[in-house]
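What follows is a group of structures, each given as structure tokens.
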Structure I
Amino acid sequence: MSANVSLAPDKQMQSAPPSRVRKLLQRVWKARALYMLLVPAIIFFLVFRYYPYWGLSLAFKDFKPATSIFEMPWVGFAHFERLFSLPAFSQVFVNTLIISGLKLFVGMPIPIIFALLLNEIRFALFKRSVQTVTLFPHFLSWVVYGGIMVLFLAPGGIIADIASSFGINANTLLIDTRYFRGVLVITDIMKGFGFSAILYLAAMTSIDPELYDAARVDGANRLQQTRYITLPGITGVIVIVLILNLGHILDAGFEQVFVMYNPAVYSVSDIIDTYTYRIGLVEGKFSIATALGLFKGVIGFILIVASNQFIKRMGHATLW
């Protein structure tokens, strides 16, 4: 005897799962108040960072005054060929690499060492006072800070007078090609090491205090605790800062150099940014200046990607 089987629809069938885009939109809508806070920053970057990228096309066009950039004729890589053939290009390129390299490899360890020393201070008032004093120069513009340094280093300045009391002639620091790069590196370190140290101090706060307690139980002194606990604990931050700084290896500090240099030291201090300023705004060669700026940006991008991949292969945490 056959049984009648009911063919009722399957009630367990579920609707198709929402797509990834729909899930993303749902999460964005739930946190819409927070995303609204991003709107001013997004507008800023669109207007002042991404929209001006269209101006990079000027590097491949023949600039004509009183003509729309859309109507200027394309010339391909002619401006790049002309740029690389200029006698001054090789000089400013080498100067930029030397000055920026010195700032990176001499200046980067200074805030790390300072943060390690500051972290060992247990007297809170003294620690905050030192940090405030070293942090203050960062908030001064290079026009102000560089002007102060020029007054101190110029003949009759306080630094020149102190050096002369020890029998050292410091009256030529700003006009002697042997010393000017050192002046740039030292003044840059003095201005920024206090601010840079904040990043490493913040990284040190994430280290588990129990590691230090265990090290003290094992008989480790303060130097050994710094070497085996603190330094490994901030290695990730150091690596990320190094990658970002390598991307700016062709950015030797336009404001500082422009304020402090003079024609007597052009041969050792003229960098890509100051050269771009002269040939672009002073001489009116806007296409060549744009080509130089694009060249600098491409090299920086390549260095960031290459350094990130290299450090990733070494097993360290990277930007991506």
Structure II
Amino acid sequence: MTDILVYVPNSSKHAAEVLTLARSLGDVAAIAFDDAAASLAGEYGAAKVHKVEAAGVDDYFVDPKATVLIDLVRQSTPGFFLLPSTDEGKALAARVAVALETGLLTDVSGLEADGTATQDAFAGATVVKSKATKGFTLATVKQGALDPAPAPGSPAVETVTANVAESDQRVRVAERVDEPAGDRPNLAEARIVVSGGRGVGSSEDFALVERVADALGGAVGASRAATDAGYYPHKFQVGQTGTTVSPQLYLAVGISGAIQHRAGMQTSRTIVAVNKDADAPIFGMADFGVVGDLFEILPQALEAIEKRK
């Protein structure tokens, strides 16, 4: 089988998805910069792990990591090199593509053995097939592209020692701020997401959306219109310019369904929409729709949920 190289940045569900996809293409060799990422690689079927030890690598922007990745790709000559489609993943992939003069495919949702990728274009309005015409297949994998499937094993671990070169110290990280996790599930990885839109009407009324999410054990999301209006913090925005989610259940409350929002939640397994406008675009992709006033419908839903507990 073809050798597949995968950058595993952390122990997230997204990284597990990339490993699962990679495993379907060939034998996986993972690149990890910490123990948690290396452990995840073994849990999801990597046959080999390049465990990188590089003091100070996180003190700078992506350049030190990019140098390590470029060197490992040169040594490995893989058929595929896959990374999560995050801000960091795309920045790293771009540097690898330039340094090794290979094509780059971003936000892929599927890959075939011959390197043909499936991508959602125009915010999900069109699905296209793409293939790099030069070099190996270098791609970033979209979050929610598939369900991660564990395949525990005991990979061979190779320790890679690297130093941060002066040429990679051009941009230093001045500060990192960890946001409080809170009691709700992480939005990007939640199995249930309840999102509110402009139809919620105010930041105070978002408390009703939160109550429904808490009753279901889910995360709270918001449309761009809602976050721009100040109803809910921007870090909870779901959409093309926010967080991409792929939960088992997505409840869209007071969201009309603009294309950029749909791009961020269209892979949800079951979509339920509540909106007073029967012609709202969100109903076109919803599995179940309720036309009516959310302030009448959600309290009834809460009552029914509580009765089933």
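Bear in mind these aren't lab numbers, they're just calculated from the coordinates by the rules spelled out. If you're wondering where the values come from, they're calculated on a predicted model, not measured in any experiment. Cβ atoms are built from the backbone, for glycine too; each structure is taken alone.
At-a-glance table
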quantity: Given 67, 51, 27 for Cα extents along the principal axes in Å, for residues 53-212 alone, calculated: source structure among I, II; calculated: I
quantity: helix-only ellipticity at 222 nm (-39500 (n - 2.57) for each DSSP H run of 4 or more, over all residues; to 500) from the coordinates reads -18000; which among I, II; calculated: I
quantity: Given 15 for relative contact order in percent (Cα under 8 Å, 6 or more apart), calculated: source structure among I, II; calculated: II
quantity: Label whose coordinates, when volume of the Cα convex hull per residue in Å³ is calculated, return 321 (choices I, II); calculated: I
quantity: Which of I, II yields 1.1 [distance in nm of label points 7 Å out along Cα→Cβ at positions 197 and 285, calculated]; calculated: II
